[in-house]
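Given below, in the form of structure tokens, are the structures.
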Structure 1
Amino acid sequence: MDPVEEFRQFVTKNIKDIGEDRDFLALSNIWTRESVRHHYSYNFTWLGRPVIQVPQDLYAVQELIWSCRPDLVIETGIAHGGSLISSASQLALLDYCDAVENGDVLDPRAGKRKVIGVDIDIRPHNRTAIEAHPLAHKIELYQGSSVDEDVFAKVKTASEGYEKVLVFLDSNHTHEHVLAELELYAPLTTAGSYCVVWDTIVEDFPDSMSDDRPWGKGNNPKTAVWEYLRKLKDEGRTANDGAALSFEIDKVIENKLVFTAAPDGFLKRV
């Protein structure tokens, strides 16, 4: 057997076995729950900016960006800006790889690829740090609620002309808000790309862990995902490109990661 294919099959079996190992998954869920109590995901930075992501999820983002090769990433929820910088840096790497493959000389500021970030409150010190970053030329910021009609209209207009769009939803985690975000932003996702909904893990945690939040068990991103997928199946929707809109939950990514903030949240447009 070809060694490349042999390794691919080895990894595929690994992931399948993990998805079927109830004990390993249960143990991993305990670790993930306890990591939240210690604010574990707050400990990391990406090129100098706090990223507030589980490191395993950052690996997933890297794999998605490399495989989907988007020219536009849309993110709701900015916080300190680390996720924007992460996406922008990986888009810059795609630009670099394209230049190498084409035998071009890369202008660091050239290339159409861009990240759009939306947040209801972009704090001045975070905006200053993002705009001062060497990758700022790849980032556009929009302040306002991600589900505000005027804000979304600006994002939709800015997304016109892009051929491959990847979406990350990570703002207000209530069921109502995330469902509204899905209705607006999921149709911008291009075929073969992903709409990733972060913090679906809230549904799997004890309700006491959300006592100080407006979301919790039964009212969170995962319940919004479930309802949105049901609506797509029962009622149908149309994507921004005019085609029928359909997503499936990518359990391969989830089983590969094991530790993730987004179980049932990796939605692939099919």
Structure 2
Amino acid sequence: MLIHVLNGLVYGGLLYLVAVGLVLIFGLRQVVNFAHGSLFMLGAYVAYATIAIAGFWIGLLAAAIVLALLGLLLDRTVFRQLQDQDPIVTVLVTFGLLLVLEDFVRTVWGRDNLTVAVPQLLQGTVDIAGASFPIYRLFVIAAAAVIGAGLTIWLKTSRVGLYVRAFAADPVTTGMQGVDTERVSASVVAVGAGLAGLSGAIASPLLALSPAMGGSILIESFIVVVVGGFGSFSGAFVAALVIGQLQNFGIVFVPSIASMVPFLLMMAILIYRPEGLAGKAS
């Protein structure tokens, strides 16, 4: 049972890192980014290319930096212009961006599935409750916990974090107080994109890399955002952990309907608590 819980934490941790980027971008730009899964995918490919040259740890760093820079570019050229547009325009533009990024990856790396080896330091297994559990999966759990804690501390204690929370709650008043909201928004979009790229890099040894790999995690990340509450960081954290456990236990005990379980949870939330678990941005 403990092994199943740990596997759920692995997937839940990755979901949180992707979903919190969606929350950040939506909270600051009011843009629902349908291309966010492709940022996860691109991060995995950037890590793949970098690991072949400079090793695993540099690959993680490169994925986060490259995707953060791409986030800055996308904020300036796409998200800033979309924040006051009709939602259907946002859907069409960001979905088009998804297709562009997928075609870029196919052009550069091809259509074949690629694999990333687990770094030597994290190879092997450990015995937990009488069963073997991969060391790399423990690393994924620890990395997600550390990154999540760091993000929380940044949002709760730093001046920029204060601006982010204030802007998400009331952008007009925040701007009237002299805060450079455009600069804060661009920085937050960069952080959200960088987290998506970093999570793709961390997940790369666990998944087969393909241009379409961002699709499934994008869908479940949206479910996390809906269940947790749009604009809520704490809600996204709780929802990611819950959905990670439901998904894993569903695969183990009811594999025939496992893929439907997160959707059923989202339906229940939309019917009985449409504001999400957190109830408000937090």
Structure 3
Amino acid sequence: MSEALIETERRDRVCVLRINRPHVHNALNAQLLTQLGATIDELASDGVTRAVVITGAGSKAFSAGADLEALSVMDVPEAHAFLQAGQQALRRLEHSGIPVIAAVNGVALGGGFELALACDFALLSENASLGLPETRLGLIPGFGGTQRLLRAVSPAVARYLMLTGRRVDAWRAHQLGLSVLPPTVPDELLPTAVSLAEEISRNGPQACRFVLQAVREGQDAPVETGLALEAALAAMAVGGPESDEGVAAFLGRRTADFEREPTAKKPYIRREPK
């Protein structure tokens, strides 16, 4: 049985994934990337998981990046295959349809930062630092960093960080928009991330998938294409069973229960004000 390089912890409809190579600062090797992609695929199809939190084992590193010892002995075809596998694993994460939160509990460098960028949003511990230091090693980002960082911050900032290889601390990363909340003390990071994941898990799962699809497919398309996609997805949401439950719960002043069996679709009646 292969070593569990990705540990899973079920918390009702939320699943916490831990990158489990603390002895090498959670460096990403081919086996780990394969396990990550397979785990994400399983969660996306299990019918239970509504949100995922990814963090690193230990207290020092989310992930220090690709396993440089393994990378150093690869020739060009081997490196190309490894980097493509990494890109594919992160693309599977992006397109899983499940909201994924990165809980960055320490350094996130190179491939580790690229993994955090592939998540839907990130939370940072106060001891976190992020960077793409590949140029300092005569390398460049290879798991999607040149593309995702460019979309996360301004092009000038992206070029600056990649060309200098400098790290940014948690507070500067938050100022740049790389985390959605101010950095938190280490002990509060995972509880905060899980709490947010639980909040998301109580919303309509199909609605969350539609939001992710609209954002991801629309961000690089002409605005007319994005608006057309949004209208199509929003119409399917209106006509679907989740909206019946959500609207009924709102009108009934109760919490929506998206686990209940859908009822027959009823037309909404617009009442004119008296």
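Every number in this text was worked out from the coordinates using simple rules, so none of it is lab data. Only a predicted model underlies this, so the values are computations on that prediction, with no experimental measurement involved. Cβ atoms are built from the backbone, for glycine too; each structure is taken alone.
Assorted remarks:
- If Cα Rg over 2.2 N^0.38 Å, for residues 19-58 alone is computed and equals 1.40, the structure in 1, 2, 3: 1
- Structures 1, 2, 3 were shown, and mean count of other Cβ atoms within 10 Å over residues 75-82 at 18.0 was computed from 2.
- For distance in nm of label points 7 Å out along Cα→Cβ at positions 27 and 235 computed as 5.3, the structure of 1, 2, 3 it came from: 3
- The maximum of relative contact order in percent (Cα under 8 Å, 6 or more apart) over structures 1, 2, 3, that is, the highest value, falls on 2.
- Origin of the derived value 26.6 (mean count of other Cβ atoms within 10 Å over residues 99-106; candidates 1, 2, 3): 3
- Among 1, 2, 3, which structure scores highest (criterion: distance in nm of label points 7 Å out along Cα→Cβ at positions 179 and 203): 2
- Parent structure of the calculated result 0.9, given that distance in nm of label points 7 Å out along Cα→Cβ at positions 91 and 115 is the read-out and 1, 2, 3 the choices: 1
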